[in-house]
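What follows is calculated from the coordinates using simple rules that are stated; it is not laboratory data. Keep in mind that this is a model prediction, so the values were computed, not measured. Cβ atoms are built from the backbone, for glycine too; each structure is taken alone.
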Structure P
């Protein structure tokens, strides 16, 4: 998602946490061979990308996909009241 080729790292992030969480994150960083900063930034980036993806992507079950396709290919007839409202709107907006 995010491309970070040769970009100068100039922005800072700070966080206050409990000693237990700090020790946990430091241990995880050490186990992955990353610095604490690298580990935290990478984990935050992954969490941010996931949060954005969950809000931008619509996931449908197979049943819901079939219902959506059917509704698009076979739309219900337009209600007469809606057609009347559309005609009224055109007369008010585009008099002529």
Structure Q
């Protein structure tokens, strides 16, 4: 749940990202569910958000564009992981 909430705060075509709440949601997932399958991805998002915030402070357009690209790739990877997890749960139910 926290991972999905965190990604929802990152925004989409219609919404601007809310990095503060996204980071808080990812941090909550990491602390509340240390053995979660999404822990590693959440830690990566936290690191990217932290780097993005520090780069915004430095105002480096090249580095910011690179980080934004990595952020988009992480969003795609997380969506792919969610789909795989749903598929694995379906298979587990079918095998029971």
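Summary of computed values
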item: Origin of the derived value 17.1 (mean count of other Cβ atoms within 10 Å over residues 46-53; candidates P, Q); result: Q
item: Answer label among P, Q for the case where helix-only ellipticity at 222 nm (-39500 (n - 2.57) for each DSSP H run of 4 or more, over all residues; to 500), calculated from the coordinates, equals -27500; result: Q
item: Value 2, 9, 10, 11, 10, 8, 7, 6, 7, 7, 7, 6, 5, 3, 1, calculated as P(r) over Cα pairs in 5 Å bins from 0, in percent, assigned to which of P, Q; result: P
